[in-house]
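Listed after this line are the structures, all set down as structure tokens.
The numbers here are math on the coordinates, done by the rules we state, and not lab data. This one's a predicted model, so the numbers in the text were calculated from it and none came from an experiment. Cβ atoms are built from the backbone, for glycine too; each structure is taken alone.
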Structure I
Amino acid sequence: MANTYHQIYLQTIFAVKYRKAVIEKEWKNQLFAVVGNLINEANCKTIIVNGVEDHVHCFIGLKPVVSVSELMKTVKAKSSKYINDHSLTPERFEWQEGYGVFSYGQSQVDSVYKYVQNQVQHHQKQTFRDEYLDFLKKFKVEFDEQYIFQDMI
């Protein structure tokens, strides 16, 4: 629509089902490229995608006509299909249900970019569980800890 202007920056975080550490160094960059392409194909802008063995961070510029829930549903479904179609894991790959999404202003773009870029170094000091709970607390998101992480049955 003409004369519609926007600036929406979001960081999404989602985990491998049961937080299994199955994203391998040999193919993680290709996975992150696939995730980035899926975001771009949804008419959004990929700023950076990165992560470690058990989870992914996506820093994106969101278009106001795109639903975050639909975007994440598509990204997670198509990226898991990519992993399974290419037999990248010994067992069937799945993402854990749900995701975290956090918003930022223009002045925070550089620091969020660097944070996502430095995931490997960051997770040498902090677990994913602690990182995720810190995000929820920092952004004052109400949550029930028993529903945050899906544990193996």
Structure II
Amino acid sequence: MAVSLELVEMLRERARVSYEEARAALEKCEGDIVEALVYLEQQGKIKPPQTATICMYGFGEKLKQWFKACNETKLVVSKNDRIMMDLSLTVVIIVTVFIPPLTVIGLLVALFTGHKIRFERPGSTDMQINKTFDEMSSAATKISEQVASSVSKS
């Protein structure tokens, strides 16, 4: 018996099975949705609905992974190959959230005093944000040099 795509779609949505499984079940049950659901249930092919606890567990796992990645990633501020500050990204985020002016002022001071700012992660090659920090550092150095030359001319 040929079954319609609408019936296959309906069974797929209700039972969360593949198109092939839905079509085969409908053909075996002569197009009867209820019988096809019972058949799939007996076969153990119906996937149970996701509950809120499963979603929360997934969220908790993602949060753990994110927290671990933040703890492994370091913000390193150095000058002349000498490390001045080495902080975990978690600490940087907390300081940025609770004391944003300190973060902005610290970033500007570091850039205009010739410090190099980098993010480092174990087993990771150069991160894209480091290129952005290098460009910002170059621009800040040029501005500092222009200001210094203007002041010395005066």
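To which of I, II does the computed value 2.2 (distance in nm of label points 7 Å out along Cα→Cβ at positions 10 and 34) belong? Before the final figure, lay out each step's value.
On the way: I: 2.2; II: 1.2.
Going through each structure in turn, the value belongs to I.
FRET efficiency 1/(1 + (r/R0)^6) of positions 18 and 90 (r between Cβ atoms, R0 = 35 Å, to 0.05) computed as 0.25: which structure among I, II?
The read-out was computed on structure II.
Once mean count of other Cβ atoms within 10 Å over residues 58-65 is calculated for every structure in I, II, which label goes with the largest value?
I
For which of I, II does relative contact order in percent (Cα under 8 Å, 6 or more apart), calculated from the coordinates, equal 14?
II
Out of I, II, choose the structure whose coordinates give helix-only ellipticity at 222 nm (-39500 (n - 2.57) for each DSSP H run of 4 or more, over all residues; to 500) equal to -12000 when calculated.
So the calculation was done on I.
So if we calculate FRET efficiency 1/(1 + (r/R0)^6) of positions 74 and 130 (r between Cβ atoms, R0 = 30 Å, to 0.05) for every structure here (I, II), which label has the highest result?
That would be structure II.
When Rg and Dmax of the Cα atoms in Å, for residues 42-121 alone is calculated, the result is 13.9, 42; to which of the structures I, II does this value belong?
Of the options listed, only I reproduces it.
Match the computed value 4.0 of mean projected area of the Cα convex hull in nm², for residues 26-65 alone to one of the structures I, II, and report its label.
Working: I: 2.7; II: 4.0.
Derived from II, not from the others.
If mean projected area of the Cα convex hull in nm² is calculated from each of I, II, which structure is the one that comes out at 9.9?
I
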